[in-house]
Structure P
């Protein structure tokens, strides 16, 4: 088994012009370090070494905003309950239900059915419309909160500020309805 590897802006198992020879053992150490989150860089002599990767402020902000957006899309924010049945209705479903329920009201019906996950809920038309309006206002308030957090994150100036920023604050309380 060949015991040598070569480095020249990447690894090779055959000699390359200008490449630096390294042992197979050191090559494995470099790969293990990379798997553990370190990066392979060249020292001043062109020799591959491991170095801790330091994210830029822009990368840290992007990561924090990504975490915020995941939180904003989670059940921690996108959830309400009707008679202790929890779930969420996305924007398209809310709009569609509002249109359908308005048609039901115009046709003289007094009740409608809303499905929340696999639960069938029968509600008065007026209760359903009021509930959908409250959910829409809740979703809008959550949107404004998330956008405010994005703005605040983008204005942070240090790694410590970004890491310490708590984006889980300021969201309105979850809605709870009773049929």
Structure Q
């Protein structure tokens, strides 16, 4: 019983800090990758770090697998391992490119979608992704991800991705490193 209570307390504490909220609407002035090449973007991306995100609060060994469905639609398979149970979880979805590097993502069995903006990428080592959701026009919640092609990227790759974030006047302070040690091979 004590174990269950401890797990519940940890989950509640994580959930409270599992989103980054701010006052006002999402900014529409953030620039994305020009002439985005979806065909070069597809493949596996490991999550290096992110702003707190409610759907990943119990996750580790997180990666995304992208594939081309059509000229402007990308398939998505997000994978993570539950840090408490060790169970692997996956969710599938798709992203439609609305304009260069500005995609709209939906997932199976989830009624609402969200923006997925690629702020920077070299296609071979890093990508910086931004998502923001308005809440009644009064607040917004945002997430930034640093994705890398290698599970354990070099410091240089991470620094390049962080430079993209700061060049957009976004903060590095909320980034949390994703646990990628002792992951199942898949």
Structure R
């Protein structure tokens, strides 16, 4: 029995949820998100909440139950509050600058890296070593953050690179004489 799946997802005021054609559509003040529904799970929208239950007693239905409830919860949170990830850039000469629909990164390569900002994502650079990625789709925000971080992962000796805010970098001791 899924402890997460048993809890209904509350739908706050100003948010509407509709189930049609095998899709759950959630509309809120920040936008609209959809989720393809699984056949193993039954969904119901009633009196200000979304109920997620297994449609049958198979192992697959029980396996998808908690995950589908979390995905529905992420939709509701996304259209009401949105999601934000912050990247910190460490290193001499490493910097970032958001210019229109591109993010220009200087990461110690012989060339600047131009990252095209996808639709539905907003990137801000409050200073030249901080990148704030925000949007309504949790998966897309995390994917964009991972793609930017992939250009220069933090290294364990000096800690140079791009890391998530709050991420701990295990530091190694250098060579000894």
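Annotations
- Of the structures P, Q, R, the one that 200 was derived from, the read-out being volume of the Cα convex hull per residue in Å³: P
- With mean count of other Cβ atoms within 10 Å over residues 84-91 derived as 18.0, matching label from P, Q, R: R
- Among candidates P, Q, R, the computation of helix-only ellipticity at 222 nm (-39500 (n - 2.57) for each DSSP H run of 4 or more, over all residues; to 500) that gave -15000 used structure P.
Where a number appears in this text, it was derived from the coordinates with a stated rule and is not lab data. As the structure is a prediction and not an experimental result, all values here were calculated from the model. Cβ atoms are built from the backbone, for glycine too; each structure is taken alone.
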